1. Where is percent of Cα pairs over 25 Å apart largest, in which of 1, 2?
2. Hey, distance in nm of label points 7 Å out along Cα→Cβ at positions 64 and 80 derived from one of 1, 2 reads 1.5; which structure?
3. For helix-only ellipticity at 222 nm (-39500 (n - 2.57) for each DSSP H run of 4 or more, over all residues; to 500), the calculated result is -20000, so let me know which of 1, 2 that is.
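Coordinate-derived values only; no laboratory data. As the structure is a computational prediction, the values presented were derived from the model and not from experiment. Cβ atoms are built from the backbone, for glycine too; each structure is taken alone.
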Structure 1
């Protein structure tokens, strides 16, 4: 499965298990295992670079297991084949998001003019509040 030009996932890294879906479906839902549970062994994958694995772990959240696998469950449709496709698409999209390195934030300082404007408005506000006292006759 090709994710990006440089990242491909081998078949041995993916395991699929078909389980019974919850929700509507009548008697069919009790008989047919249409939901899919896709498991990707991300931690052991030789095709993912270290930084991508770290970002994938953060993006996956609670879908990341203790043994370093990403588990995606899909029960959107009543078709097993379509659920399988959706699960693979979601995994590919998750890995694509992990390949994008976040932009480094450059801390900036407020300009001299903005500091001056802030102090002027504080003084003006303080003057307004100072004039709110009792009036001497």
Structure 2
């Protein structure tokens, strides 16, 4: 076989999961180039905390659809970077989460970069196609 010849993809192009994975890889590559120092998942957590000041770790894990034990380590990292702070909750068994000033600043900068990222990844879609894509992805993710 000629090493420069593309491999036959077989059934892959007809598999929805394969197409979604290729799209995800393209989106993540552009995201990484656009938003320095934060993964899409961590940006998502910062957005949740910003929109829900005082949210508990367990509620955040549920909303972000993450395992609670995994969430603790991620939050520890965000706290070590001084992006979030934990404050003792009313019942003393829970901690509420808040963005710090540095967290709000970094999130604002990230959201500006994400706006450009979103424009680039959707540039080939019409407004109708973008709405359709969102609706179809929502159907799949339910």
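1. Comparing 1, 2, the top value of percent of Cα pairs over 25 Å apart belongs to 1.
2. Matching structure: 2.
3. 2
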